[in-house]
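S.K.: Below you'll find the structures, each written out as structure tokens.
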Structure P
Amino acid sequence: MIERKSFYIDGAWQKPLSGRDHAVINPSLEEPCAVIALGGQADTDAAVAAAKAAFPGWMATPPEERIAHVEKILKVYESRAEDLAQATSMEMGAPIDMARQQQVPSGTWHITNFLTAARAFKFDEPLGDHAPNDRIIHEPVGVVAMITPWNWPQNQITLKVIAGLIAGCTMVLKPSEESPLNALIFAEIIHEAGLPKGVFNLVNGDGAGVGSQLSAHPDVDMISFTGSSRAGRLISKSAADTLKRVSLELGGKGANLIFADADDKAVKRGVIHCMNNTGQSCNAPTRMLVERSRYAQAVDEAAEVAVSIKVGPAHEEGRHVGPVVNEAQFNKIQGLIQQGIDEGARLVAGGLGRPDGLNRGFFVRPTVFADVTNEMTIAREEIFGPVLSIIPFDTEEEGLAIANDTPYGLTNYVQTGDPARANRLARALRSGMVEMNGKSRSAGSPFGGMKQSGHGREGGKWGIEDFLEVKAVSGWTPGA
């Protein structure tokens, strides 16, 4: 049993001042794999105080020196990749090969992209040729509370921490209590890289405890949160009392519009994307909208692909999906699958219960529903599991209307051989991101949504800007 009860505060590992023990459960085995401490108010206060004390010095550190610190973090991060993969696999259920190939490299990707953006970023620039004595200065927002989820832990930690460091912010990270071990390794990486004390702090806790304490803390200037829309609303209400800046990356219910002229791999690509990470991705294309003339073929193909997906323990190597993160998530998904059946959707793959041969662990059968209407619960709610809903449409206008008929607005997908149609839909879809014909977003592209999927952007120069204030100065003397 791993025991990691200390917090990283003011450049050192410190024992909890208050709080309680918490067991981390291995979802493949349904057994505890570690014990951590969940902090209390005294721990939160200590971490915030350290970040506040460190802020003036870190803010005054030239950007090129902050960039040099991040370059050191990248080197240490790469040297700890296997440790991060093992921890992530054990605590949240990502198959070990997937942890090595996707989960941990997502952090490398973001750190590298932030370095590229930072080297070109103008923190201090003239307003314009018309105003030689006006200056625009971009300066850090201050002390930031960063609350990250369990499903893509290093992806979200690096998107927040690295951008904040480059901007000149100091921070307190509260990782998910479901996947805290990889975050503790990340704190070790920060320490080994030699970041000044107090700039980065980590306190483990749950949402009702440390999360709420950070949201309401008078010395926290900004909350950067990734998680559910429900939690995002609570954080926004709590932060309003102190008028904090709030950046939210929340849930999604992405539509994948597949037209009759889409390429032959469009359906398979959509199913695999939906099921990746056991469906535990906010940008998963969980609603597959198919043009009527291709609908029957797409249903058969989607069912065949889902049935072929292997499910197994996270510690086993190979290409398969693992368990969902915990019992509560497992039960929620089972309930929504049952609701899909009860509301009249046609089950064509998967369904209730664990896959054959797996009688322990939070394993869910890759599930596909056909003949779904957009009014059904499985089409409205974010399931956060390996469940796909297929909906037919007749015209481009109808497909667009169905896609936009959701409270969410994170990522939508378009599959068509008609470039003009693709471009029309990219403009008309109400989401922060649109991916077309299997083309992933490029390095430095911003990640984020609209509507109940949140606000703010992560990644590239937009991710850095999220942690900056804009100061307008008149009467500036150039060269002085």
Structure Q
Amino acid sequence: MDVIHLSAECYPVAKVGGLGDVVGALPKYLRSAGINASVVLPYYDRKFVQENEFYEIYSSVATAGGKTFEYKVLKEKTGKLGFDLYLIYIHGLLDRKEIYSYPDEIKQFISYQVSFLDWINQSEKKPDIIHCHDHHTGLVPFLMSHSGLYRDLAMIPTVCTIHNGQYQGWLGWDKVAYLPPVDLDKAGLLDWNNCINSLAASVKCCWSFTTVSPTYLEELSINSNGLEKLFEMEKGKGTGIINGIDTGVWNPENDPMVFQNYTAETVDEGKKENKKRLCEQFGLDETKPLVAFIGRLVGEKGAELLPELIDSCLKSYAGKMSFIILGSGEAEVETELQKTALKHKKHCGLYIGYDEELSHRIYAGADFLIMPSRVEPCGLNQLYAVRYGTMPVVHKTGGLSDTVIDLSDPGGYGITFDKLETGEMVKAIGRALETYAGSNQMASFRKKMMALDFSWDRSAKEYINLYKRLIKLHAI
């Protein structure tokens, strides 16, 4: 079975968030299970591309925005990522450093999708499945079915995975000329609320869509930035599959980024040393429980609540803990956190930006990870945390509901809270401090967390079963 994954991100080539982690891991695990999975990305002038060898396998011309352009398909030479990696290069358009936020981003991603389809259309061997990720690749299922240029691709099953339904790839109808020739009698499949909506088109036209957790599949019918009615209508072809983590990259036993490696048997000693070194770096007291936040500093993650949470916790619990924040995002949130860190410099460490190595060290050194997310389709941070024996403290939403069981429930290993209010979060942190105070209890929970299986092996099997069902439909 040949499966091609289309995405704007793929770790370690280009990553902003969880999308990059998923696309960098799932194809590798599919390969291990016998599926010939590959990834096709836009070309980015970034470190991975600069330091590795690619060679041209195809070149041609395609049309988007009423203009004909040349494109090249480059293949990574060694297969070092565990799957075949292809990059689509277009001079002046798909040859940039950053992934997002260019003024011509619409043209950028449409050209990427059109180039991919043109290449596959000309290839003698067609894939069995085309798997699209988020709105950046959302027009592919529509174009495969309703553009005469790609008639030969119409019966290839398509899967769309929604990593975050809040972002949908909107463009005005004045940009329809950016598309190749399409059957405008089918324009309703592109439209939502009087604009072209790439994610809506993908959901309407793909053979099946998945979300990154079962709970998020249900939540999309309630909160999906205007697409609630669509998800309710189309939920029959939706499946919730929880993301996994790459246990080769995220493994405290051999992680080269942490200060000291450890196993479930040596977790207490290992975390103690990592915590000591981490606290030295930020000027914090290593004897106090350490609560961390890692993520984008945006409302979706509840990040603007962190300053008040830190103030309230240090007041309510007489400074008996420390905090470390790693992230970047909205300028106002960053500023407030900088003020908070300065105000509580003996209790709060802050790093504005993103540092992959530091994130690993925080997972290894922290005692608790706070996730006050308003929206969390799946969440990977809580999975990384338990892998490193760090207890998650999470708002019960989306994938956090599916992956974190509260201490008070059978099999529990984390702390959950229902209401996204400072008072509720302070109580949750209080429960964390009580758990920490019981050293034998904390040691037991750490071992329990590290024994949990959130690897991609389990999730990859669910995707393979989905692929097989769709291929059977193709054969009918």
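S.K.: Ranked on volume of the Cα convex hull per residue in Å³, for residues 385-456 alone, which label among P, Q comes first with the largest value? Walk me through the numbers on the way to the answer.
M.R.: Working: P: 121; Q: 86.
Going through P, Q one by one, volume of the Cα convex hull per residue in Å³, for residues 385-456 alone peaks for structure P.
S.K.: Next up: Check the numbers for volume of the Cα convex hull per residue in Å³, for residues 89-168 alone across P, Q and tell me which is largest.
M.R.: Sorting by volume of the Cα convex hull per residue in Å³, for residues 89-168 alone in descending order puts Q first.
S.K.: Name the one structure among P, Q that relative contact order in percent (Cα under 8 Å, 6 or more apart) of 19 was derived from. Provide the component values of the computation, followed by the final result.
M.R.: Working: P: 19; Q: 13.
It was calculated from structure P.
S.K.: Consider the structures P, Q: one of them gives 0.95 for FRET efficiency 1/(1 + (r/R0)^6) of positions 185 and 233 (r between Cβ atoms, R0 = 35 Å, to 0.05) as calculated from the coordinates. Say which. Let's see the in-between values first.
M.R.: On the way: P: 0.65; Q: 0.95.
That value comes from structure Q.
S.K.: For FRET efficiency 1/(1 + (r/R0)^6) of positions 41 and 81 (r between Cβ atoms, R0 = 35 Å, to 0.05), find whichever of P, Q sits highest and give me its label. Present the calculation step by step, with values, prior to reporting the outcome.
M.R.: Values: P: 0.50; Q: 1.00.
Sorting by FRET efficiency 1/(1 + (r/R0)^6) of positions 41 and 81 (r between Cβ atoms, R0 = 35 Å, to 0.05) in descending order puts Q first.
S.K.: A value of 1.25 was derived for Rg/Rh (Cα atoms, Kirkwood Rh), for residues 57-96 alone; which structure in P, Q was it taken from? Display every interim value, and only then the final one.
M.R.: Working: P: 1.25; Q: 1.08.
That value comes from structure P.
Values in this text are rule-based calculations from the coordinates and carry no lab data. Being a predicted model, the structure only gives us computed values, none of them experimental. Cβ atoms are built from the backbone, for glycine too; each structure is taken alone.
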